[in-house]
Structure 1
């Protein structure tokens, strides 16, 4: 027999999945509590029992997205078949792939919500900690923070330029993945 708490948790997961799908398909404008409830197949009032408003719902999707990225990074870090520099390369390509494949989700991950911004920042910090561990395996602990900040900020900039049509391969003679690889080669070469 399903308890009330289990049922509520399942409904919340379904609402978050529906909100994420709507966000990925149509951007933040497509996400309303009513549309999320309909997409999740629950009553019109159900979303309001879990989220105060759209802002809280989107923040929850962003937090969940950071948590998923953290899990993927931890899995990469534990993959002993890959060299440390290859784990680093894959970790940054995960971030780039997220920005390219789910641009609306990626964008909300970098916007502090009005309500409870600490939760989003905490989820982002967990991802950053996982990334720091991967970077430290390449450059050492002493240089990990500076190198990780450079790599993450630069990859974010590359993703942003590409998303906004400002990384024209004809003009710059390169692509987003090539720039990320160049960054890794620069940082990895510094560690050698």
Structure 2
């Protein structure tokens, strides 16, 4: 049984890595486009408005929507790496069995939250089918699907992490830090490192 759980965990963890790379690329594009959008907005308000008379009302809406999507696309990765805010007062005072019990309790709460997020997120998508945004005229379901997708991504990572803990590959509450690539130092860098360590 443990071997099967470990196999499922390893498969899901590999898929998680692929999803993470795709999401990171999408988020980089969103951040760059948001920065360009805000630069256009500031430039228009203080410089271009003196020379042209067209309106840039859509820039604020795009920046808001991009920031919302960036947040919800990255929530799964934050969960995976254990980089969400947490309070460790109780955790630090517990023994090994207590930590496992606390882990089980918090995972039940996380899954309840995710089920509610999926339910109400889906309800929001359905209720916005006929609505569109004011400036960009984007369909409402596109804008309101970010929390729903964020819950799916976080749920996938929560299941993957739970399987990792069950099969002994992960410790409770530690997360899955990104694999660090080994960096090959040049001879000059090695020499500088030795001189710094010698001081």
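Values in this text are rule-based calculations from the coordinates and carry no lab data. All values reported here derive from a predicted model rather than from experimental measurement. Cβ atoms are built from the backbone, for glycine too; each structure is taken alone.
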When distance in nm of label points 7 Å out along Cα→Cβ at positions 45 and 157 is compared over structures 1, 2, which one is greatest?
1
Out of 1, 2, which one gives 9, 31, 31, 19, 9, 1, 0 for P(r) over Cα pairs in 10 Å bins from 0, in percent as computed from the coordinates?
1
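Quick check: 12.9 is what I get for mean count of other Cβ atoms within 10 Å over residues 53-60, calculated from one of 1, 2. Which structure matches? Numbers along the way, then the final one.
Details: 1: 18.9; 2: 12.9.
Computed on structure 2.
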Name the one structure among 1, 2 that relative contact order in percent (Cα under 8 Å, 6 or more apart) of 20 was derived from.
1
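Once distance in nm of label points 7 Å out along Cα→Cβ at positions 85 and 141 is calculated for all of 1, 2, which comes out largest?
Largest calculated value belongs to 2.
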